[in-house]
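Undergrad: Quick heads-up: structures coming right below.
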Structure I
Amino acid sequence: MFDFAVSPTDPEHLLATTTEGVVRSIDGGRTWQPIPGAPPLAVLAWASRDAVFGVTTEGIVQHSADGGATWETRGDVGGQPEALLVDESGGELMLYVGVSGRGILASADGGKRFTTRYAD
């Protein structure tokens, strides 16, 4: 396991990134099942009830509107991600991605476009 995210509405529902792909647990991590067709994510963040964001090892931003069952490509951070944070505290959804050699990038449009917040 490289990273994991917990559903904000069900603490027994988890997603994790592994060398075999994204896996899901609905029993608090006691058992895991692969998610067929999921992209090879490096980092994950669970934004709201069903909205999950992830970034692949190549820097491609992915979004799931159904709790990780299906994924769509959103944008590209231009490098290998080190961390992902989703923040909705200011009333709008913000994504922050730490990218190796680039710093911290921010997106206010669901991961389609990014600006540099802090450069390495």
Structure II
Amino acid sequence: MIYYIFTGGDVGIGTSNTYGHKLAVKGSVIAEEIFVKLYADWPDYVFGQEYNMRSLSEVEKFIKKNKHLPDVPSESEVEEKGINLGEMDAILLRKIEELTLCTIEQQKLIEKQGKLIDQLIK
């Protein structure tokens, strides 16, 4: 195994190019735990009154046009730039929270329709 330690403290394992990062590994990495500390907002803002969520019809139009979810990197972007795991987890959590809000609204509608059907049958 070849590794490089550079003057600025950067480390390359299997590569001499760290691409401006403190650690670069050419090959796979295994770890029992990895912690990513983000300094950005965590997506709980989705539950705030001021959050403007797209309608499902807007999301559908976006998907038909772009072939991926809004605010989620496309396959070509990931191939070109890679992804930041912390940022990607935040994006995915935001999508889960948005889906949860949609599901809650759909459940309320189902229950309302069930009550209307019950009234019509009686």
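Undergrad: Which structure, out of I, II, was Rg and Dmax of the Cα atoms in Å calculated from, if the result is 22.6, 82?
TA: Computing Rg and Dmax of the Cα atoms in Å on every structure in I, II gives 22.6, 82 only for II.
Undergrad: Can you tell which of I, II yields 0 when helix-only ellipticity at 222 nm (-39500 (n - 2.57) for each DSSP H run of 4 or more, over all residues; to 500) is derived from it?
TA: On the way: I: 0; II: -15500.
Source structure: I.
Undergrad: Looking at distance in nm of label points 7 Å out along Cα→Cβ at positions 17 and 97, point out which structure of I, II has the largest value.
TA: Ranking I, II on distance in nm of label points 7 Å out along Cα→Cβ at positions 17 and 97, first place is II.
Undergrad: Output the label of whichever structure in I, II has the greatest value of distance in nm of label points 7 Å out along Cα→Cβ at positions 73 and 105.
TA: Ranking I, II on distance in nm of label points 7 Å out along Cα→Cβ at positions 73 and 105, first place is II.
Where a number appears in this text, it was derived from the coordinates with a stated rule and is not lab data. On a predicted model such as this, the values are computed, not experimentally measured, just so you know. Cβ atoms are built from the backbone, for glycine too; each structure is taken alone.
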